[in-house]
Structure I
Amino acid sequence: MRVVILGSGRGSNAEALLEAGRSGRLGGARIAALFSDRADAGILALGPRFGVGAHFVDPGPFRTKLEGAGEERFIAALAAERPDLVVLAGFMRVLKPGFLAAFAGRIVNLHPSLLPSFPGLDAIGQAWRRGVKVTGCTVHHVTPDVDGGPIIDQAAVRIEPGDTLASLEAKVHSAEHALLPSVVARLAAEGT
């Protein structure tokens, strides 16, 4: 299974996937390339470290979505890698119908909450401010509904009395780093 990863930030979840691949924990999945909508994103520095292509693609003028020429550039760049699976790992743009159609049924997203609770931005902060006792992370199929696609798997994180927002963020990220590679390995084993 050829996997491409899209990210907008430092790339800690991409790094977890790359490390899992290096240690043989992704089964039949292989990370083929990394892509970012930000030229300065940390995820791009992972490419040379792991011997994987890392590419900035100009997303166009919109800040929160892929549309028009930017969407077309992303579709062409990803299609050249022939991905069996597109993993959104901190990719901070809403995907539009053209992109979703180009990779139909092959796009998954990692979200830092137990969906359907706390969709959208700042999910960990939303959970913290709401005072819930359990939050976590979710890997789900991507559909036109933001953070609304079918859930593949989740990992729960208990919020303890001594936690701070920073410690909760660290716990959720740790859960993400375990969940995402396990889901990708399972999808590869299932031939999905």
Structure II
Amino acid sequence: MIEQLFGSKTRVKLLQLFYSNPNRSFYVREITRKIDEQINSVRRELSNLLSVCIITSDNTNNKLYYEVNQKFEFFEPLQIIFGGGVKKTIKKKLAVAGDAPEEEVLDPSDLKLVGHIDLAVLTGQFTRDETAGVDLFIVGQVNATALQKYVDELETKENKSIRYAVMSLPDFQYRQQIRDRFATAIGQAKKQVIVDIHNLLEQ
């Protein structure tokens, strides 16, 4: 049903990947690995999505990166389908067919194993914005050993070294209050927000 509605299995997987990871940029071979489809099929569907402006592309360091176009007129309804509750149904359907798609980079439920998380964002090499100088930023009360294990697993999954920083909630709020350079950079950087239970980035 979903594949028929959106044209192909590869297209459905691509839409889920992009809408599950707004502000995240991916290059072709990374996409191919994440959704487990043939590169020719991925290239063809990327071209189709580009042609209708659902995604955008940009060349950085001789690599062509793709990300979801948040200015696309139907971004919000597609976000509801592929980045929200309906996404779970799509996952289930694909899993039944033996083609379980890639999960988000960070699953908020997995972060519970690290500790109490007030804020978690991806930036840096995930969004191609080095403003903050880190790739993962976490605010909360965390277990250092559990966090290191989590980061190690994330590095293995993403096949890249992850720079991360952790702060307590009072410390981050104080830094926001005094307009600390790092806190300001986090607020202004292009990022994917995974958890923000106090709307810290809206303050």
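Of the structures I, II, report the one carrying the highest value of distance in nm of label points 7 Å out along Cα→Cβ at positions 20 and 108.
Numbers: I: 0.7; II: 1.6.
Going through I, II one by one, distance in nm of label points 7 Å out along Cα→Cβ at positions 20 and 108 peaks for structure II.
Say we calculate distance in nm of label points 7 Å out along Cα→Cβ at positions 28 and 60 for every structure; which of I, II gives the highest result?
On the way: I: 3.5; II: 1.9.
Top value of distance in nm of label points 7 Å out along Cα→Cβ at positions 28 and 60 goes to structure I.
One of I, II was used to calculate semi-axes √(5λ) of the Cα gyration tensor in Å, giving 31, 18, 16; which?
Numbers: I: 25, 19, 16; II: 31, 18, 16.
The value was obtained from structure II.
Quick note: the coordinates plus some simple rules give every number you see, no bench work behind them. Quick caveat: nothing in here was measured; it's all calculated off a predicted structure. Cβ atoms are built from the backbone, for glycine too; each structure is taken alone.
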